[in-house]
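I've put the structures underneath this note.
Only the coordinates and a few stated rules stand behind these numbers; no lab work does. The model shown is predicted, which means the values in this text are computed figures rather than measured ones. Cβ atoms are built from the backbone, for glycine too; each structure is taken alone.
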Structure P
Amino acid sequence: MAAPIDLDDVVKAEREARSRFVKRALVCTSTACVTAGALPVRDQISKTIHDAERPDICVVSTGCPGMCSRGPLVRVEERGDQTTIYTHVDEDGAGDIARDHLLTGKPVDNVPTMAPDLPFFTRQVRVVLETAGRIDPDRLEDYVGEGGYRALARVITEMAPEQVVEEILLSRLRGRGGAGYPTGRKWALLAEAEGDPKYLVANGDEGDPGAFMDRTIMDSDPHRVIEGMAIAAYATGATKGYAYVRAEYPLAIERMERAIRAAKRAKLLGRNVLGTTFSFDLEVRVGAGAFVCGEETALMASIEGRRGLPVLRPPYPTEKGLWGQPTMINNVETLANVPAILNHGHEWFANLGTETSSGTKVFALAGSLEDTGLIEVPMGITLRELVFDLAGGIANGREFKAAQTGGPSGGCIPARFLDTPVDYEHLRDLGSIMGSGGMVVMDDTVKMPEVARFYMEFCRDESCGKCAPCRVGTEKMYAFLDRICRGVGRARDLAHLESLCRTVRATSLCGLGQSAPNPVFSTLEHFRDEYLDLLVEEEEVNGATA
């Protein structure tokens, strides 16, 4: 049987290897850049350096540095802290970067670049994304070399499980999947639950339109998620874990599976982790892409091989979950925060963000922005700072109109609230939610009733059909919105729509139906005139095709 990995030896070896390189080319191979053609770019640079027989130059396939709209990205680092970031790199540009910049030291002027000191980078506080874009997600040694698995080693050798739970409680970490439930409280519930075995699930079934936070965390730094899960398992007594990932995320699935295998070989997972009495097994389960499986009871049904349908609670999963056993479900981003909290202490994390929303939040910025991609900022940053400082403002010189947060479960925030802090409480007060972190920004060409119709169509298509309020209600709400958007709606259609929204929210079985009316409510509250402008008189409708 192989001996457990020696973390100190790996760190020393990685530092020595790094010291031999005079230059490093970091090529983003996260999903966004791969889609834009990053793999041929990486291969071209690697081949050129290999053919030149330059072992002092390193080419690294990294995760996401964040600026997705400018990919493929190549970051050239030289001794002396000199950094150049090339954007929109194609194969020809990759050859030029390798031959000129890497081999001869002459920066390339025919490939676009961007400054590493842009607010997009300097205004971030990266906790979850600390090493994303800097390490190879497929190399365990890269993660260990950056301090990875150090928290797990200390926890299982120096701390009692209840001490770990207390540390998470004091950090005030809240679930990043949308509801914002205190993470430490959930851990305490599982730790106190009676039953064996206990299960732990990482919820990576990210389905909101415009959201790609969890996907990027998993395909950029999978070992961080694994370490967070192992620490959670030790603290709560769980012995088996599942990383539930939607099938539309093939790269995240592949990298999570490879990382799990590497962790098992290094005795960081499995029986007797790092030679201790602690054991924890982990595997990936692939979801078929049903949005409703983001809801925890539907997710558990899917893991068990049944159709993903929600059920009434209580009992809650920590009492009766997978196969009737105590089960805890945490969002991927939530778990990825855990190693940093254990490394730096609960006070450090609690002092980030606000009193009630501690820490940082990863946001996927999409829509009418100059720069779109993934950012991580302290809770409480204003919407204005996100849109105009970090993302560079509205594209094409247009005006800001609204930001949709929380996906189909969230709401649209108008321009007069741009200076609102982005945290759980303030977004809720505006009729929106934090959600998992998707943020779609819209300019002044967008019609808000059509936005509501888009999200309602999504909810209608994703309804599991189990309960009538959601199954029938989303169809009817969509029909009313479609009539209004087509210019054949009447005042009574709008009244029926509002009444139906209240009924669906109050009577649906799970969060999908309960929150489906949110985009309608928020657009009606802030942009009601746009609905009224589309309504027609009764006699006009009688002569039109409805």
Structure Q
Amino acid sequence: MIDPLEVKKEVMERANVLKGAEKELIHKLHVLGIYPQKHKGYFMLRTRIPGGFLTAEQAKVIGEIAAEYARGPDGVAFVDLTTRQQVQMHWIRLADVPEIWERYERVGLTTLHTGGNAVRNIITCPLTGIDRYEVMDVSSIVKKINRSFLKKEYANLPRKFKISISGSRENCTFAELNDVALIPAKKYKEIGFNLLVGGGLGDTPRMASDLDVFIQPEKVLDILQGIVEFYRKKGDYENTAINRFKVLVAKMGVEKLREELENHLGFELPRAGRSLITSCRYTHIGVYPQKQEGLSYVGTCIPAGRLKAEELIEFARISNEYSRSHELRITPSQDLLLPNIPNEVLERVLDEPLLKKYTPFPHPALEGISACSGSEFCVFGIVETKKIITQVSGILKDTRLKRDETVRIHASGCSASCARVQIADIALRGTVKRTLEGCQEAVDVGIGGSMENGRFIEWIIPSLPIGELPKVIENILRIYLSYRKERESFGDFCARVGVEEIRRILAGGEVGIPLGHKG
């Protein structure tokens, strides 16, 4: 059994002599959020941010550490925001990690359980506590769950385990993609949560199943711990290809799982209440009033989640100067949100130079893009996702999409789905194209993912060489602009026309009107 604190102690004591990160230690580092980069001697470091909530002080410290220790050969230091509301930095040397940890501890940050077979970062709606329409403020529950799972027994599961909890009526955490998700519900006059189990992406994506269980807020932790312990007992520790919790759920079935879970817990689980989810929300970009009178939040667009270390420090300054709570929030769409801004200083915030670059009013081409680290750093990555997504967003900028016609394009460097390609409007997944001349970088292209309709992407073009991608994206957009109905989203367009028909039009060259057409 791996003890994260023992591994941490070993790194603290031996970091200076672990220049190559000996093999006996390197496989243990994941649970501390340390992953080897493809560049020898350098690592990626992931920081756990429960619910995506950061104080301005914490954001400043992360930015300062990145500026000092995460500067690449080109002299640029940056951080990446992730879809699980965390922060990653690259070009880290193991010898510098003890100093980073010490500085983290001073402001209440940790890298524990951000990788490996652990209970990963707990995600929630970034508007928790400020949303005018939320059912319940779950911020205290998120903190409680987070603390309870930072123990060694929860770092030695069959595989990684992901939890989401939200009190929002908008499904912005994409509950169905988590191993366990709690969504707001009402039973009689009581507000609590319904329980979804067994969701996940990867090579075999699966939407979570409704377990028909209602959970009172005070019972959340006991039941979550029971589920994780049940998985630890019943999960497969041998076959890593099929040992995610979603596989166990699919194999057992909902009724059998519920029965066995009740036996494990030692009490009967109450039947589900009425779900209070009314819609799905993909981003929190924009400026909106909060439920607190006189306050607003500013959701800024961070394309593909990457910003310079100095820019994160500047965001911390803006938060510290203007936000009444002196905080920032990372969203599941890899963006940054400034909450609790008094309306009387709102214009001054929007006039800040940084908010001209990372604007709350972006072109639709930028609002819906998402990308993982890709082959630039990740040892599993096949293509450079950040580079590809920048190129693709440039194509979208040439279109005349209206403000509410965002086309969500996600790029993943491999089949691991870190960028959640399966729920994108247009998905790009790194692969290789084998030819007589050898292998070349390529992407699988898919369309039509939709959380609203519980529909995963359908892959329409396998192994497309990178050089041919711009033309294909242009043609897909031309088809959309040619055949859409008034105010019809890309997802609704795919559902109405059908992916097979779009594939036929694309293959037949009937690509329609020029991209600049207003529709």
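Observations, loosely collected:
- Origin of the derived value 19.7 (Kirkwood radius over Cα pairs in Å, for residues 187-458 alone; candidates P, Q): P
- Read-out mean count of other Cβ atoms within 10 Å over residues 83-90, computed value 23.9, structure in P, Q: Q
- Structure from which 38, 29, 25 was derived, Cα extents along the principal axes in Å, for residues 123-210 alone, options P, Q: Q
- Which of P, Q yields -9000 [helix-only ellipticity at 222 nm (-39500 (n - 2.57) for each DSSP H run of 4 or more, over all residues; to 500), calculated]: Q
- Structure (P, Q) behind the derived value 3.8 of mean projected area of the Cα convex hull in nm², for residues 195-242 alone: P
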